[in-house]
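Right after this note come the structures.
Coordinate-derived values only; no laboratory data. Keep in mind the model is a prediction, meaning the values are calculated, not measured. Cβ atoms are built from the backbone, for glycine too; each structure is taken alone.
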Structure P
Amino acid sequence: MKKIAITTLGCKVNQFESAGFATGFEALGCEMVPFQATADVYVINTCTVTAKAGQQSRQLIRRILHAHPEARIVVTGCYAQMDPETVLGLADQPVTIIGNGNKHRLVEAALAEGPPDLVMLMGQIRRKKEICDLPVSRFRGRTRAYLRIQDGCDNFCSYCIVPYTRGRSRSLPLAAVLRQVKTFVDQGYRELVVTGINVGKYGLDLAERQSIYSLLDRICGDFPQLRMRLSSIEPTEVNDLLLELMLRHANFMPHLHIPLQSGDDEVLARMNRRYTRSEFAAVIQLVHRILPSAAIGCDVLGGFPGESEQAAENTYQLLAELPVSYLHVFPYSRRPGTLAATFGQQLPGPVKDARVQRLRILDAEKRKRFYQDQIGQTHRVLVERRNLKSGLLQGFSENYMPILFPGTTGLLRRVVPVRLTAMDHGQPFGGVVDELLEENQGNG
């Protein structure tokens, strides 16, 4: 029985794919062990979305090569896809490199007989027309599961390396999606996060005439016991049809993550984002009007090349005025291989840091206001774990509030009614509504 250790950097799609590797290894009788343990095979699923992520990938590869010279080292993911020659240069011993388009062959390559001679399964990712089929049986230690329905991106935003590492948009056929959802239901998962590189383009490459909207409608209708939420969707893909689905299906969680990146029209144009600040504002106002209690999250980049003080102020003011619930704020990272890396007026680190810090303070203010507005309300919370620091149970409400509350271990992995009662240092606290818990015993 071979011992296998897997570590994952980066996005939810990578996490899904790593779970697919684990499923494949276990099906062949392997034992999964923590990445810190001694193993026969180490799989590193890398990321390169930023220069820092690429650096972290290289550091991890070096560390494992040095610490475990006798093991088979398998490197995959976006960094391996983008720069396999550098990966080879890190190693004094044979290493196996698997490109993103061949991840379905990783388990076979990792378990190949004989010494770990060099194996490179790269291929030209931009020519891939089908998504890798990586069925997942379970996510270790998680109450919610990720469902990867799509891979690749055709947008080519000027700052983003992903279209070059993931290829063109490719969708998982409907039958395979539904099989995966049923597997998760059979395994007892209560919540599903639908994810991909650009989920809004789901189905456009398939002959079966599916779309992201018809797929979500099907999943919600066929699996009413399963809470479902989207990981992220472009503002150009948020429309009346999507919001109608969220209203009609009680198990479609009122939570949307909609990337902005910049609130300045000139910067948006240089980013190759396909909307204006006014169009983005209209989308957020539409969501808030139809789903007033929904959580609305935004991605935003600080310090894009050529971003003036006025452009940064435009971004700040737009977000300050809109009813968004939280922000994910990142400093612009110059990524070799992207168009933006060639732009002039690259901003110095201190300027980027100051703009990011200001936006992160706004994020804290937005979260606090969103949580405070709902004190006294009751939410259905998926109980995920016991918080090690406080000893309280913790979980997320329908609209993605992380709530801490007292309760017994028997509530773990159940959906329970919790009334939000207080805020402390930005953290929402609540209590289980016992009478509603008894009424909904069958739904726990």
Structure Q
Amino acid sequence: MSALEQVIPDGYKQTDVGVIPNDWNAKTFGQVMQIRHGKDQKAVQVSDGRYPIFGTGGKMGETNTALYDKPSVLIGRKGTINKPRFIDTPFWTVDTLFYSEVSKKESAKFIYYKFCMIDWMQYNEASGVPSLNASTIESVVASFPETSEEQAAIANALSDVDALLTELEKLIAKKQAIKTATMQQLLTGKTRLPQFATYSEGEKQGQPKGTKSSELGEIPEDWDVSNIGSVLSITTGSRNTQDKLSDGQYPFFVRSQTIERINTYSFDGEAVLTAGDGVGTGKIFHYMNGKFDYHQRVYLMYNFGDRIDGYYFYIYFSNFFYDRIMSMTAKSSVDSVRREMIADMLITLPSKEEQTAIATILSDMDNEIQTLEKRLAKTRQIKQGMMQQLLTGRTRLPFDSAPKGDFENAFEGKQEVENAN
């Protein structure tokens, strides 16, 4: 018995696409589907149609005339060629987007997932704009279960995880919108937390607090407005990006959202940092409390005293600084930050107690969103694992006889997310 035969499990066979189950077959896509060209949409496009018109970038219009009305796999002919799409309702595709006519003996959704496993850029046939040829697509070999029922079962299992991913993305977007609205209300004083909305003592005890005019518009009468430079200290670092170490002991803040590592620290305490130049100008912010080092073109804000809470400042600054620097330039972007852009920026100052309460609420919202984002990332990893196992036949359906694991937990998570909505 050869070494090759020894590594092939019982019930499996060696093929051109690797080891697959005995009752699976290696076929070209041309044996299970035909790739068709899209058509110019100008003659059929209307402003309010029943069917979508797709290009390589997604939906680009509507029509009342369908080019095809059966389940189909779409893939770019020119431009974006590495993002397959599945559609099971009538549609139209433009000339730069292929659609497919799938054999009745095959599952179009299964084929879509097989397409997602392929790096189509390796089949690019142009030196400029990426391009695919229909005959090239049809010549690619892949493994297929013998029955359309097994294909459909695999596609349905992956669809369940896709549905969970969609629900998680919607929930994160919803939570983010709620947080943004809450932040806008609390940071401007348009909405007050109940414990700060009325007077607690004196002649006005129990009465609602009013508002007053300020340089930042109408604000609560018991709030102040001050420039940032008068309530904290501002400086820059001394390090260069090349000072980073992959296994460094301390965080190293550079002009990026990515936090590097380094073996030195020049600051120990509570601070807010932002990029002083680069593509992240006005968009990159970090809150830190501890030992770290930072780049020479990173601004450090620290020395939060009795008038300002550090995390309140981080929330306020990270949400309003970009608008400020954009208002100071006639360009669509800003090249660098000058110290006075920060120091002269105005900020609303409730009492320190109210700042802390606002920061706590918004921090809790951030933590909830971060938890959901971690779950989304894990679910995406689970899906990738499922695709590797199910689409190659390494794991066979159904799951009923198998020990419960991440696959089933992902499915159960869908109901939890739906309940959270």
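Can you spot which of P, Q the value 24, 20, 11 was calculated from, given it is semi-axes √(5λ) of the Cα gyration tensor in Å, for residues 101-172 alone? Answer for the origin of the read-out: P. A value of 14 was derived for relative contact order in percent (Cα under 8 Å, 6 or more apart); which structure in P, Q was it taken from? Label of the originating structure: Q.
For Kirkwood radius over Cα pairs in Å, find whichever of P, Q sits highest and give me its label. Structure Q gives the largest value of Kirkwood radius over Cα pairs in Å among P, Q. When Kirkwood radius over Cα pairs in Å, for residues 317-356 alone is calculated, the result is 12.4; to which of the structures P, Q does this value belong? Answer by label: P. With distance in nm of label points 7 Å out along Cα→Cβ at positions 45 and 389 computed over the structures P, Q, the top value is the one for Q, the highest of the group. Each of structures P, Q was scored by distance in nm of label points 7 Å out along Cα→Cβ at positions 149 and 309; the highest score is held by Q.
With distance in nm of label points 7 Å out along Cα→Cβ at positions 229 and 269 computed over the structures P, Q, the top value is the one for P, the highest of the group.
Looking across P, Q, the calculation of semi-axes √(5λ) of the Cα gyration tensor in Å, for residues 237-276 alone that yields 29, 10, 6 traces back to P.
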